[in-house]
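Please find the structures below.
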Structure P
Amino acid sequence: MTAPISVYQKEKIDFPHSARSSEVWIGSDLLSSLPEQLEAKSSDPHVFLIADQALRTQGEALLATFESKHWRTGVLWVEVSEAFKDLGAILNVYSEMLKNSTHRRSWVLALGGGVIGDAAGFVAATYMRGLRWVSLPSTLLAQVDSGMGGKTGVNHPQGKNLIGAFHQPEKVICDLSLLHSLPLRDRVSGLGEMLKYGLIYDAHFFEQLSRQSQAILELEAECMGKAIQRCIQFKLQAVASDEYDLSGEREILNFGHTLGHALESLTDYHYYRHGEAVILGMWAALEISHASGYLETESAKEIQAKLQALPLPKIPAEIHVEALLDKLRFDKKTEGHTLRLILLEAPGQPLIVRNTPHEILVESCQALLKQFQA
């Protein structure tokens with residue numbers, strides 16, 4: 001499918017936080033201006049690019065732009081998979097940066113999707129006790145969610161993103177031109193995170209996205225650009241009120257992630273796109289919400305039907321209820337032996353629930369498998 005992206009009016013969102021203020025840019029063909037944006041803050045101009053090797057053409061063009069402005073450059077091309085978020089792979093990144101004489105005044109550039117952003121941000125947070133970095137998200141999901149907010153992390157065998165740091169990027173450049181060649185599954189994945197914002201923040205926005213889902217999947221510039229900008233505003237609103245994920249305001253962004261992460265973990269993080277798993281997790285959270293008496297059954301079923309209409313991979317036949325429940329014990333939202341779930345009372349009205357009865361969890365997981373299992 002050829003994406004009809006043309007040009008979207010460039011927009012800037014300023015995001016003040018505890019360390020300083022960051023900028024989020026949204027528009028088309030933005031990467032070429034990055035050297036000028038960083039020049040005033042660079043006494044010893046050097047960038048180290050960590051990039052998805054599938055974006056080598058764009059990455060090499062970006063490096064050439066820096067070099068034409070007399071910057072020193074280094075690069076690590078990454079074959080992207082969750083394996084890049086293992087600690088062994090991160091040690092290799094540090095080694096490459098040392099070989100390139102990356103220093104305290106260097107910039108780390110992260111060009112890619114969520115895996116690149118999570119890992120490169122973690123590297124920037126920890127190498128020489130912290131470097132400045134720029135997030136260059138290349139997927140729809142990363143542009144609306146993981147590419148900003150300061151959460152960085154790598155994986156542990158018992159769970160995803162269990163090791164990490166909060167480290168805000170100085171700039172986030174959401175260049176819509178990077179989405180041109182995005183496969184359909186990655187577009188669906190991004191749409192899943194966009195729908196999440198509607199469900200937890202704004203029922204009208206959810207309905208708008210549902211109506212415009214085909215235009216977004218076809219990357220229609222104006223429709224997509226406005227939707228991305230709205231999602232970013234929601235994300236930054238949550239981060240501003242709960243930067244370090246302590247008060248619970250930011251925690252609601254994890255709607256759909258509890259069961260979603262369980263599915264990702266049970267399939268070794270390579271079967272699902274993250275947003276696909278989140279869509280399934282939201283479906284399950286809606287099931288739990290109405291089974292617990294928080295959400296009217298009619299509303300739950302109406303929203304679930306819209307999620308079911310999206311093209312999603314089937315849940316593998318070997319996954320069973322007990323395995324899903326076991327994974328929940330290691331979820332980041334579990335305190336001691338108490339699982340916290342983000343549920344809905346209505347679209348735009350999330351709540352955090354503790355001690356959901358075991359039988360409701362079992363029945364909701366059974367319903368999820370019945371609906372989506374191969």
Structure Q
Amino acid sequence: MLATGFAVHACTPGPGNDAIPPLPDPFTFLDGRSVTTKQQWSARREEISGLLQKYQLGTLPNPPANVTGRVVFEGSAIGWVEVVVTEAGRTVGFTVNVENVPQGDGPFPAIIVPGPSHPFPSDFPGVIFLSLDPWLIAPLGPPNTSRGKGLFYDLYGADHPAGSLIAYTWAISRLIDVLEKHPESKVNVNRLGVTGCYRDGKSSIVAAAFEPRIRLAVPMESGVGGTPSWRISNDLKAQGVGVQRSNEAASESTWYSQAFEDKWSCNISTLPYDQHLLLALIAPRALLVIDNPAFPALGSESSWGSTRAARTAWQALGAADSIGLTQSTHYLCTYVPSQKVFFQAYIDRFLKDKGGVNTTVWESDKSYPNYQEGKWVQWKVPQL
């Protein structure tokens with residue numbers, strides 16, 4: 001359900017709210033140098049990661065000193081993974097549910113779901129599902145009452161600058177640490193995906209962007225602050241479209257850092273990045289964006305434009321068929337059959353290593369006649 005009734009951080013009119021500039025060029029460093037090789041893209045990727053942490057997401061901590069855990073099964077198909085993390089004399093622990101474990105020795109591909117809104121595991125035989133309770137890590141709610149709470153902040157301190165999305169990424173990484181040490185889980189740690197809807201879709205994007213061990217990301221209806229562009233969303237809002245503005249998304253919960261909520265969400269036009277660059281951090285690994293135009297607040301047109309802009313990173317890296325988008329009007333957070341077909345194709349190719357699978361998809365049941373590609377994307381795609 002889309003959140004309502006939260007206090008919105010008011011923006012003072014200023015340069016950041018006036019004419020909205022094009023999206024930042026993925027292939028140009030801050031100092032003006034061009035990206036012309038894959039090695040330079042790796043460096044540009046690190047620069048983008050730093051920008052996102054500095055202005056929006058908060059800092060992702062380095063791997064902790066000690067991560068331990070165990071895998072427990074109840075019967076053959078369900079169980080849980082216990083994760084225990086120690087850092088600077090503090091220890092926290094959490095449990096991740098395991099279900100849909102296939103018969104046999106494995107290892108099997110797995111999909112991590114950072115929350116309750118995900119597809120029925122039984123719809124995807126042969127894939128283990130690992131369900132994390134994000135509220136234990138960093139509870140979502142109004143920033144003035146929820147920020148700095150949860151296991152992540154018990155470990156790193158209530159004043160740690162990370163927002164909830166970075167905290168969830170950290171937890172997913174610690175889960176993978178434990179899985180790497182415990183092959184009895186039957187999880188193939190080299191074939192991991194992540195998915196979720198709305199808030200869990202946001203979590204899926206950030207986790208895949210910052211955790212390179214994730215091979216496939218399938219965010220669904222992630223809404224503004226997920227796949228949609230801040231700039232395009234704000235522009236659409238100014239035209240009367242009912243999409244969230246950046247300051248509204250930042251005020252909804254503790255997704256982002258305090259600095260983003262207080263300052264940068266009102267000055268999007270001055271930022272040296274946008275959400276297309278968050279998506280580009282996943283390239284050349286696989287990304288399937290699942291959207292729903294039925295809810296204007298989610299920003300399906302903005303997601304369309306942002307994902308098209310991000311796709312240039314995959315094109316530059318020679319992996320254009322590793323990114324796709326499908327938009328279908330339906331109930332909120334419902335995995336409909338027409339989109340499940342593409343989800344299955346991405347699982348088959350990128351998690352099950354099946355050959356001959358067509359993962360080229362770019363479709364929507366809604367048209368965007370006023371969308372102007374040249375207004376937002378003003379760069380040429382290099383061949384790296």
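Every number in this text was worked out from the coordinates using simple rules, so none of it is lab data. The structure presented is a predicted model; accordingly, all values stated were derived computationally and were not measured. Cβ atoms are built from the backbone, for glycine too; each structure is taken alone.
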*Label whose coordinates, when relative contact order in percent (Cα under 8 Å, 6 or more apart) is calculated, return 19 (choices P, Q)*: Q
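Supply the structure label, taken from P, Q, corresponding to FRET efficiency 1/(1 + (r/R0)^6) of positions 248 and 352 (r between Cβ atoms, R0 = 30 Å, to 0.05) with the calculated value 0.15. Each step should come with its number before you reach the end.
Numbers: P: 1.00; Q: 0.15.
Considering all the candidates, the number was obtained from Q.
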*FRET efficiency 1/(1 + (r/R0)^6) of positions 40 and 64 (r between Cβ atoms, R0 = 30 Å, to 0.05) - structure with the largest value, from P, Q*: P
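Which structure, out of P, Q, was FRET efficiency 1/(1 + (r/R0)^6) of positions 24 and 152 (r between Cβ atoms, R0 = 25 Å, to 0.05) calculated from, if the result is 0.30?
On the way: P: 0.90; Q: 0.30.
Source structure for this number: Q.
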*For helix-only ellipticity at 222 nm (-39500 (n - 2.57) for each DSSP H run of 4 or more, over all residues; to 500) computed as -9000, the structure of P, Q it came from*: Q
